Each structure stands twice: as C-alpha cells, then as structure tokens.
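A.B. asks: Some structures are shown below for you to check.
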Structure I
Amino acid sequence: MAHRCPNASCPAQLRERILHWGGRGAMDIDGLGDSLVRQIVEQGLVEDLADLYELDHATLAGLERMGDLSARNLLAAFERSKARGFRHALYGLGIRFVGGTVATILAGDFASIEELKEADRERLEAIDGIGPRVAESVVAFFGRPENRRVVERLLENGIVFRRPAGDRRGQGPLAGRAIVLTGSLERFTRAQATEAIEALGGRVAGSVSKKTDYVVAGADPGSKLDRARSLGVEVLDEAGFTALLEAR
C-alpha cells in the first residue's frame with residue numbers, strides 16, 4: 001500500500017513518497033528502488049519529489065552500487081517519466097484517497113493540474129465518482145503552499161500535468177456529462193461507444209449515481225439499469241444513444 005501524507009515535503013515520509021512516485025502505477029521510473037532511495041534521502045540529496053529531476057550524473061554515479069552506466073540509465077528513466085501523462089503524475093503525488101481510478105477520473109474532467117488545484121469542494125463533488133472525502137482531501141492538498149511549490153517545480157522540470165493536445169474530453173457538446181454503459185449494443189462495441197462519447201467531450205463512468213446523466217442500456221443490462229431507474233437517471237436504448245450522438 002502506498003503511503004500518503006498531505007505534506008509533500010514531510011521528511012519522515014519522504015522515502016515512501018519517492019517510492020510511490022517512481023512506482024509502475026505512477027511514473028514507472030526503472031532503477032528507483034528502495035536501496036537507492038534510502039541513500040539519496042539519508043544523504044540529503046532530495047527534499048521533495050521535484051529534487052529527483054535535478055540530480056546529476058556525477059552525484060548518482062558516486063552512490064553505492066551505481067556507477068556510470070546505472071546513473072545514465074536512471075537519468076534516462078527520469079527523462080522518460082516526464083511524459084508519463086497527467087493521470088499517472090496525479091496519482092504519483094500521493095494525495096490521500098486519490099488512487100489510480102480517482103486520478104483517471106480527475107485527469108479526464110480537468111484539462112490540467114492548474115485547473116484542478118483551483119477547484120473547490122462543490123466543483124469536485126459534482127463529478128461522478130468523486131465524493132466528499134476525496135474532494136476534501138484534494139482541496140486540502142492544494143491548499144498547502146508547500147505542495148503547490150512542489151507541483152510548480154515539477155512542472156518547471158517538464159512533468160506533464162495536462163491532457164494531450166487534441167484530447168477533447170470536457171470540451172465537446174457532451175462536456176460535463178457522465179454516461180454509464182451497460183449491456184450489449186448491436187452497432188457499437190464497448191470501446192467504440194466509449195470513443196464516441198469521449199469524442200464529444202463526455203465521460204464514461206463505471207457506476208450509476210445521482211451524478212450520472214445517462215445510462216445507455218443494451219441487451220442484458222443487469223443491475224445498473226435497476227439502479228438508474230431507482231435514482232431517476234435517464235435511460236437510453238441503443239436508438240436513443242445513437243440519436244444523442246447524431247444530434248450533437
């Protein structure tokens with residue numbers, strides 16, 4: 001389990017935060033293992049996540065069990081991690097209650113971390129899949145100046161905290177709409193339906209809640225259809241879904 005602390009520079013937990021940042025679900029930095037992290041923390045070479053990207057070859061090569069080749073490989077891994085993507089970087093920050101799924105939701109709803117860090121609880125709780133606990137944690141994290149400074153320095157070092165150019169999620173005619181797919185459609189595979197929704201700026205949610213705008217029900221829809229009806233969420237059959245897409 002990843003250790004999370006609301007203070008991005010908390011010395012007692014820095015080692016765990018770095019390991020979380022470098023993990024496969026986050027920035028996937030090959031070579032950033034426990035032994036190396038222990039050394040750079042104990043020697044005071046890093047005080048926060050952004051310091052990782054300011055380590056140089058000579059410093060790394062001089063560490064125990066490193067050397068020239070290992071240092072070069074690690075620096076290359078740091079460089080590759082910069083383009084890992086918004087959702088991975090957001091998850092890597094270790095914000096409490098922001099696991100991989102929540103990070104994906106937030107990265108799909110906000111175009112960049114600049115937008116996210118200014119969001120209030122009301123804005124966050126309006127997102128399907130984001131409850132009060134997550135909203136409060138995100139607001140608290142970005143409310144701390146030290147965390148904002150670390151994010152700014154990560155941005156300065158080239159970490160990508162925004163959606164790719166051309167990604168229209170949140171920008172098209174279905175912007176802000178959460179749509180749940182359930183059952184089998186005749187004209188669309190699940191991937192095709194998802195792509196069509198996202199191309200118009202909408203977002204496909206995995207579960208039905210009061211924040212869901214539409215449930216698209218195909219054959220054998222299961223419990224999600226029952227849930228939608230109990231909450232009064234608008235249900236579309238395949239013809240209705242097709243009409244929704246074409247009307248936009």
Structure II
Amino acid sequence: MELEAAPRKISCVIIDDEPLALDVLADYCAQVPFLDVRGQFHDALAALAFLQDTPVDLVLLDIHMPRLTGLQLAQLLPTPGPRIIFTTAYDTYAVRSYELSVTDYLLKPIAFERFLQAIHKVRQSFLPVPAPVAEASPPPEAMFVKHENRLQRVAFDDILYIEGMKEYLLIYTSQGKILTLQSFRRVEEVLTADRFARIHKSFLVALHRIEHVERGKVQVGGRLLPIGDTYRDSFAALIRAHNQL
C-alpha cells in the first residue's frame with residue numbers, strides 16, 4: 001500500500017509496556033514520512049503526564065499495561081483529544097474500544113500493511129472536507145417579454161425567428177407573432193448560442209427551425225431570410241458544426 005505525501009506532519013506518541021512491541025511500532029513510524037514521533041513510553045502514567053502538557057495528533061496505545069490500562073488512559077485524555085489507535089494482543093476489547101471512538105484497533109503481531117491502513121485513516125481524518133459541488137441549474141426553457149399590456153411567456157422551442165424593427169423586435173413563433181419593445185443585444189443574452197444564431201443585423205433564427213439554406217439565404221417558417229455579409233462565415237461554421245454532410 002503506497003502513501004502519498006501528506007499536507008502536514010502528524011505528531012504522535014507510542015505507549016506500550018513491552019519493549020519489543022515499542023521498537024516495532026517505532027520502526028514502522030520511521031518508515032512513514034509524515035509521522036513525527038514525539039515520545040515513546042513504557043509507563044502509561046508517564047505518558048499521561050506528557051500528554052497533558054504536550055498535545056499530539058495521534059496516540060498508538062497498548063491496552064494491557066500495569067497501573068493504568070490503555071482503556072483507562074484513553075478516557076483521561078482531553079476532549080477533543082488525539083486520534084487513538086489501540087495496539088493489543090487481545091481481541092476482547094474491540095467493542096469497548098469503539099465505544100471510545102478510536103480510529104482503529106490493531107491486533108499483535110501487527111503487519112506493516114495493516115499499520116499503514118490505520119495510519120491512512122488518521123491522515124484522512126485531518127484532510128479538509130471538500131465543499132459540496134453545487135448542481136448546475138438547468139438552462140431556461142422560456143423568456144418573458146413585454147407585449148401590449150402584459151408580460152408574455154415565449155417558449156424557446158416555439159420560436160421560428162426574430163426580426164428587428166428599429167427599437168422593436170417581432171418574434172415569429174409557431175403560435176403567431178409577438179411585438180415587443182426590446183433590443184437584439186438583450187435577447188441574445190438570454191437565447192443560447194447552441195440553439196439560436198444571428199444571421200443578419202435584422203434577423204435571428206432558431207437553428208432547429210431552419211428548413212434549408214440556399215444562395216446566401218435561410219428558409220425558416222416558409223420565409224427566405226437573408227444572410228448578412230458580417231454573419232456569413234460564423235453562420236457557415238455553425239452549420240458545419242451541426243452535422244453538415
């Protein structure tokens with residue numbers, strides 16, 4: 001199991017009354033670049049005194065120890081306190097350990113791979129939680145325009161084309177015509193470029209309503225509309241992008 005570089009060091013202490021077990025854990029810690037061992041203790045009371053004065057991120061803690069067990073020591077640590085990984089030869093304390101919200105419970109003899117898994121859990125607990133990604137809002141399906149004395153809803157699917165008439169726009173739809181006091185610039189901000197295209201200073205067409213293109217003109221709704229020189233190249237590229245064969 002490979003470990004990536006950690007964003008910061010994780011300080012830890014090792015507590016075990018067995019010298020051999022202490023040496024094994026110290027050796028394991030030395031092989032993990034982001035672990036910073038601040039102390040090794042054979043005596044649980046000495047370790048508790050150290051931890052009361054020196055906060056650390058992680059405690060590797062044996063359970064069966066004289067004078068003060070690992071379970072008792074864990075309950076004496078400040079809250080919120082360090083992450084705890086129990087290291088023991090006995091599986092009878094597993095349920096009790098999880099009641100104390102320990103990060104992991106390792107049974108001796110501890111394989112290095114299993115040790116790394118537990119350390120990875122600790123490391124993950126210190127990583128910042130990514131902010132939830134907001135779901136993109138679905139694109140609008142219609143717009144409202146001023147028409148006579150009301151706001152008229154115009155569904156994008158119904159639009160055939162729009163004709164500019166000085167300060168007015170005449171919107172041709174499958175339902176009829178709508179005259180509104182509006183500018184092309186404002187309408188183009190609302191209509192999506194993948195569905196509508198300006199072909200002339202006076203005309204904007206719905207791409208899905210185009211019947212055919214011929215000799216510099218576009219037929220929409222049975223009417224031939226001119227393609228202006230300014231828009232000819234961009235419109236040709238748009239047609240090619242829409243699966244021209």
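Derivation of every value follows stated rules applied to the coordinates shown; laboratory data play no part. Keep in mind that what you see is a predicted model, and the values were worked out from it rather than measured. Cβ atoms are built from the backbone, for glycine too; each structure is taken alone.
A.B. asks: Ranked on relative contact order in percent (Cα under 8 Å, 6 or more apart), which label among I, II comes first with the largest value?
C.D. replies: I
A.B. asks: Tell me which of I, II gives -13000 when you compute helix-only ellipticity at 222 nm (-39500 (n - 2.57) for each DSSP H run of 4 or more, over all residues; to 500).
C.D. replies: I
A.B. asks: I have 8.9 for distance in nm of label points 7 Å out along Cα→Cβ at positions 50 and 226, calculated from one of the structures I, II. Which structure is it?
C.D. replies: So the calculation was done on II.
A.B. asks: Match the computed value 12.4 of mean count of other Cβ atoms within 10 Å over residues 122-129 to one of the structures I, II, and report its label.
C.D. replies: II
A.B. asks: Identify the structure, out of I, II, from whose coordinates mean count of other Cβ atoms within 10 Å over residues 82-89 was calculated to give 19.2.
C.D. replies: The read-out comes from structure I.
A.B. asks: From which structure (I, II) was distance in nm of label points 7 Å out along Cα→Cβ at positions 58 and 202 calculated, if the value obtained is 7.6? Intermediate results must be reported in sequence, preceding the final value.
C.D. replies: Details: I: 5.8; II: 7.6.
So the calculation was done on II.
A.B. asks: Kindly point out which one of I, II the value 8.6 was derived from, the read-out being distance in nm of label points 7 Å out along Cα→Cβ at positions 42 and 210. Numbers along the way, then the final one.
C.D. replies: Values: I: 5.3; II: 8.6.
It must be structure II, since only it matches.
A.B. asks: Can you say which of I, II returns 90 when volume of the Cα convex hull per residue in Å³, for residues 114-177 alone is computed?
C.D. replies: Working: I: 90; II: 189.
Checking each candidate, the match is I.
A.B. asks: Moving on to the next point. For distance in nm of label points 7 Å out along Cα→Cβ at positions 90 and 194, find whichever of I, II sits highest and give me its label.
C.D. replies: When distance in nm of label points 7 Å out along Cα→Cβ at positions 90 and 194 is calculated for I, II, structure II comes out on top.
A.B. asks: Let me ask something else. Given structures I, II, which gives the highest value for Rg/Rh (Cα atoms, Kirkwood Rh)?
C.D. replies: Sorting by Rg/Rh (Cα atoms, Kirkwood Rh) in descending order puts II first.
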